Structure 1
Amino acid sequence: MAKELYKLPPLKYGYADLAPYISEEQLRIHHDKHHQGYVNNTNALLEMMDKARKEGTDFDYKTTAKALSFNLGGHVLHGYFWWEMTPASNASKEPVGELADAIKEDFGNFERFKKEFSQVASSVEGSGWAALTFCNDTKRLGIMQIEKHNVNLVPDFPIIMDLDVWEHAYYIDYKNDRGKFIEGFWNIIDWEELDKYFKKVQK
C-alpha cells in the first residue's frame, strides 16, 4: 500500500471573502502559514518515524507521540474550521434542517446554544478551541472545550463545528478582543453544509 503525507486543504472561498469578519491578511497568514506549519511538522514526524523503523533505530517515543498529536490535531481541527465557514452573503443566520431541530431539542433554542458555545470559546485558557460535538450513544449534542489542539478531546465524538480561539486566529483583526472575534464568527457559518454533515455522522 502506497503511503501518503498530509496536504494543506484549499479554501472553498477567496481570501477576501470572509471580510469584514476575517480579513484577507488574517486568513492568508492563518491558512498559509499556521495551518501549513502543522502539516509540515506532521509530515516531518511521519518521515522521521518511517526512516527510523526502516533502519531499526530508536527515537524519543514520548516526545514524538506528543508532537504528532499536537500537530496532527491542529491540521484536522483547522480543516473543519475552514470548511464550515462561508461568505456572510451566503450564510443563513441560524441553523437549518435536522441540526436546527437537534439544537432546539438539546439547548432549548438557538440563542441558548449560541450563548453556551460563545462562553466555552471565550473561556479557553490560553490557546484552544470550542467544538460542537455529537454522541451517537446518547444522541446528544455537546460543546467541547479543547486545549491546544489535542487536550480534553473525547474519543469517538464527531465534531460538527469548531472555532479556533488561538490568538493567531484573530490578532491581526481584533488584537486581544477574543469576544469580538467570536461575535463576528456567527455571521459566516455555513449552516447548510453543517446540516448535511450532521446527517452523515449519525449512526
Structure 2
Amino acid sequence: MPKIVDRDARRAELAGALWRVVYRDGAAAATVRSVAAEAGWSPGALRHYFTTQTELLAFAMEHVIDQATARFEARTWTGPVPEVVRQMLEEVLPLDRQRAREAEVWLLLAARTRTDPAAGTLMRRADDGVRRASDLAVRALAAHGSVAPGRDPALETARLHALLDGLTLHALLHPDLMPPERARAVLADHLDGLRHERPD
C-alpha cells in the first residue's frame, strides 16, 4: 500500500524547524536549504511544500499572525483603560527577542510585496490586524474620555497605525536608537497626547 502522508503533521514539523532557524539565526537565514537541514529533510523533499524563500516567509508570517492572536487571547487584560490599551498595543511591537524575530519576517515579506502577489495578500492580512488593533484602541480610549472631542477617530487610527509600523521599523533597523524602553515611551506619549485638542 502507498504510504499515507499527514500533510498537516509534516507542515507542523516544518513550522518547528523554520522557527528554530528564525529564532536562532534570524529571518533572512530561513531558506529552503537551511530549513530542510534543520528538519532533517533533503531540500528536494522540502520543495514539495515550499519552492521559494518567499513561500517559506509567507508560511512563517501565518505563524506570526497565529502567535500574536494567541498571545492576545491568553492574557487577562485588567486595569485602567488607558493602561490596558497601551499594553495591548505593545504586543505588536518588537520589544523582546521573539517579537523581534517575528517582525523580521514581516519586514522581509514586506520587501517582496511589490513583486510577489502572494506576499502582498498576506501582508494586507497582517496590516489589517494592526489597523483593527489601532481602531479598537482609539475607540476604547474615546469611550473612556481619553480622546479629545475635536479629534477625528479615523485620522487618529491612521496615525496610530503609522506610529506602530514606524516604531517597529526603527526598532529593527536601529535598535541602539530605538531600544524597547524608548519605543514604550514614544507609544505612551502618543496615547497620552490624544487627550488634548490638536493645535490649530
Structure 3
Amino acid sequence: MFTGIIQSVGQIVSREPTGDDFRFVFASGFSTMDDVALGDSIAIDGVCLTVTDIDGDNIAADVSVETMSKTNVGNWQVGTKVNLEKSLTLNDKLGGHMVSGHVDALATCSSIENSGRSIAYTFEIPQDLDKYVVNKGSIGINGVSLTVNEIEDCIISINLIPHTLQHTNLGELSVGDQVNIEIDTIARYVEKMTRPQFQNAG
C-alpha cells in the first residue's frame, strides 16, 4: 500500500529483456536505502513492483508483458524519469490517499495551460472509469495523489502546484503523453456494496 506522496524522482539506467519479460534497473535517488530490502514493494510511476536486486542506491525490478501492456511501462527507456515511493508502514503519515499500485488504465494528456503559479492539465480517461471519479475526489496519476478539479465527459482537469512539478515527473508531460491512472479504491468498494440495492430497486 502507498500514499501517492512521491519520495524521489528516479531514472532508468538499464532495460533488458529476460525471456518474455523485462528487467529494469533504476537509480532510485532515495535519501536512504536502509529501509529497502529484497522483496520489498516499490511504486514506480504508480506501478507496484518487487525489488529483485539492490546495488548502492540502484534497485532492479522485473516487469511482465502483461504489466507492460496495461501501463506506460512499455514506453520506459534508459534515461526516463520515474516517480518512486516506498511502501507504507504503520508508522507513516497517510499524506495523500490510499494507493494500491494496481494501475486501472492509461489516460492521455489532452491539454496543458498556465494557471497562475500552477499549471492546469486535462486527461482523457476510459469511459468505464468515469463513474468512479468525482469533482474534488482523489486520483493517482503516475503514482502521484492528486485532487480532481472537475470531470466532464471522461475529461478530468487537475492543477499542479510548483512543488508537485518540481518533485515529480509530471512537469515533463507533453500533450499526447500517456500516464498511469489508479482510481480511488474506496469508490470500487462503494459501488460493489450498493450495486445489489440498485438492482433490487429496479
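Taken together, the values in this text are just the output of simple stated rules run on the coordinates, not laboratory data. Quick caveat, the model's predicted, so the values are computed rather than measured. Cβ atoms are built from the backbone, for glycine too; each structure is taken alone.
Quick check on the output: 1.27 is Cα Rg over 2.2 N^0.38 Å, for residues 98-177 alone, derived from one of 1, 2, 3. Which one produced it? Display every interim value, and only then the final one.
On the way: 1: 1.15; 2: 1.27; 3: 1.02.
For Cα Rg over 2.2 N^0.38 Å, for residues 98-177 alone, the value 1.27 is produced by structure 2.
When mean count of other Cβ atoms within 10 Å over residues 50-57 is calculated for each of structures 1, 2, 3, structure 2 gives the greatest result. Suppose you compute distance in nm of label points 7 Å out along Cα→Cβ at positions 10 and 26 for every structure in 1, 2, 3: which one lands on 0.4? This figure was derived from 3. A value of 29, 47, 19, 4 for P(r) over Cα pairs in 10 Å bins from 0, in percent, for residues 42-81 alone, calculated from one of 1, 2, 3, originates in structure 1. Which one of 1, 2, 3 has helix-only ellipticity at 222 nm (-39500 (n - 2.57) for each DSSP H run of 4 or more, over all residues; to 500), as calculated from the coordinates, equal to -4000? Corresponding structure: 3.
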